[in-house]
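Next up, some structures in structure tokens.
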Structure P
Amino acid sequence: MIYIIMGVSGCGKSSLGMFLSEKLSWPLHEGDNFHPQANIDKMSRGEPLTDQDRLPWLLKLHEVIESERCSGSDALVACSALKRQYRQILLHGSKALTSSSNPYPDILPPSSPDVCFVFLHGDYNFIHQRMVARRGHYMKADLLRSQFDSLEPPLDDENVLSLDIRKSIADMAAEVEKHIVSSKSAAANL
């Protein structure tokens, strides 16, 4: 199973990912580590990323996800995955893009049984306060509004577990663990 922990910057993706990684002994692939330097520089200047800026980053993360899936490994990925199209790219790579070779990306399945999105959601003011308080991250709190503006919360057909970030990391992790057990049980019964 691959669990993609998603949500706006400052929602706790990395914190939950590290907690789960340690508890489950699953590798964590931190999406921030896969951004090209140009993206990091842009965000450091307080400029929001465009879809075009995100594309190489999402395709690189798709490769990581595919590598883990092909090896049959369990893994965690922390990635904002703000839009449905981004989540489709994470699942299907370049096949999710509209092009002359694939004019109908909408026919791709919206989910995969071995990939689950964990959507961390919360109130703008609560997350903004967190971002203002954190140190050493290139993503500026001023960019949070652009993330909320871009956010397309995942729909039920995307194999999603939604978690309210007002809960503790331990409580959210317990919900993820419960979901993993039920998903693996369901897969074993197929």
Structure Q
Amino acid sequence: MGIDAYKSVDFFHLLDNIVAEQVHNLPSCPVLKNFQQTVERRSVESLLFLLEDGSRDVLQMSIGLLFHALQKNITEAVDPSSPAEKARKLILYACHDTTLIPLLVAFGTFDRKWPPYAADVTLELYQHRQSKEWFVRMSYHGEEQVVKGCRAGLCPLEEFLEVLSQYSVSPEQYNNLCSKMEEDQQTDS
């Protein structure tokens, strides 16, 4: 694995190896297996450090474009003037575990555990038959979650869109934010 006693340890790399060995039923290093919880905890701590414990700017850089796309897709889906043939019934996005964590942090549902192999986030859009009100339900790895800012697992659409709007950035806003962060780093150097 390229571990040198005189260099720093990449906990992400170690965790990827441990999980890959387990998932694919491969033999694993017994010593490394004994330290799995420590490696996972350090990986979580490292990523949260990089995310600056939920800094708005950093989260916008991490998941802002995705939240912008989600806002757009949901808004189009509930718009009565949108042609029915244009409305999509299913939209899939693929990502890595390191992308799921900022998403869960932004939704206020991160449990400080590394996402298990093949973990997923599912967003479902519902409309009440009588009242015609819209709701969003979020599930993480098959379990319903209560998104921060929402009162229950079945979240009124307005409340859910408000959560998305906190971190959503358009491509233009993203470029501006990126430039601003680059400038800030140069002035700190």
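What follows draws every value from the coordinates through simple rules; no lab data is involved. This is a predicted model, so every value here is computed, not measured. Cβ atoms are built from the backbone, for glycine too; each structure is taken alone.
Can you rank P, Q by mean count of other Cβ atoms within 10 Å over residues 59-66 and just name the one with the largest value?
Values: P: 17.6; Q: 21.0.
Once mean count of other Cβ atoms within 10 Å over residues 59-66 is worked out for each structure, Q has the highest.
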**Asked** Out of P, Q, which structure matches 33 when relative contact order in percent (Cα under 8 Å, 6 or more apart) is calculated?
**Response** P
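For the read-out semi-axes √(5λ) of the Cα gyration tensor in Å, a value of 35, 23, 14 was computed from one structure; give its label from P, Q. Before the final figure, lay out the partial values.
On the way: P: 24, 22, 15; Q: 35, 23, 14.
This value belongs to structure Q.
The value -14500 for helix-only ellipticity at 222 nm (-39500 (n - 2.57) for each DSSP H run of 4 or more, over all residues; to 500) was derived from one model only; which of P, Q is it?
On the way: P: -14500; Q: -16500.
This figure was derived from P.
Of the structures labelled P, Q, one was used to calculate P(r) over Cα pairs in 10 Å bins from 0, in percent, for residues 11-82 alone, giving 19, 46, 28, 7. Name it. All intermediate terms of the calculation are to be shown ahead of the outcome.
On the way: P: 19, 46, 28, 7; Q: 18, 27, 22, 21, 10, 2, 0.
Corresponding structure: P.
Kindly point out which one of P, Q the value 30, 14, 10 was derived from, the read-out being semi-axes √(5λ) of the Cα gyration tensor in Å, for residues 75-130 alone.
Numbers: P: 28, 14, 9; Q: 30, 14, 10.
Label of the originating structure: Q.
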**Structure responsible for 11.8, with mean count of other Cβ atoms within 10 Å over residues 19-26 calculated and labels P, Q on offer** = Q
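Taking FRET efficiency 1/(1 + (r/R0)^6) of positions 35 and 171 (r between Cβ atoms, R0 = 35 Å, to 0.05) as the quantity of interest, name the structure among P, Q where it is greatest. Please report the intermediate quantities before stating the final value.
Numbers: P: 0.75; Q: 0.25.
Ranking P, Q on FRET efficiency 1/(1 + (r/R0)^6) of positions 35 and 171 (r between Cβ atoms, R0 = 35 Å, to 0.05), first place is P.
Could you tell me which structure in P, Q was used to calculate distance in nm of label points 7 Å out along Cα→Cβ at positions 51 and 67 as 1.2?
Details: P: 2.8; Q: 1.2.
Among P, Q, the structure yielding 1.2 for distance in nm of label points 7 Å out along Cα→Cβ at positions 51 and 67 is Q.
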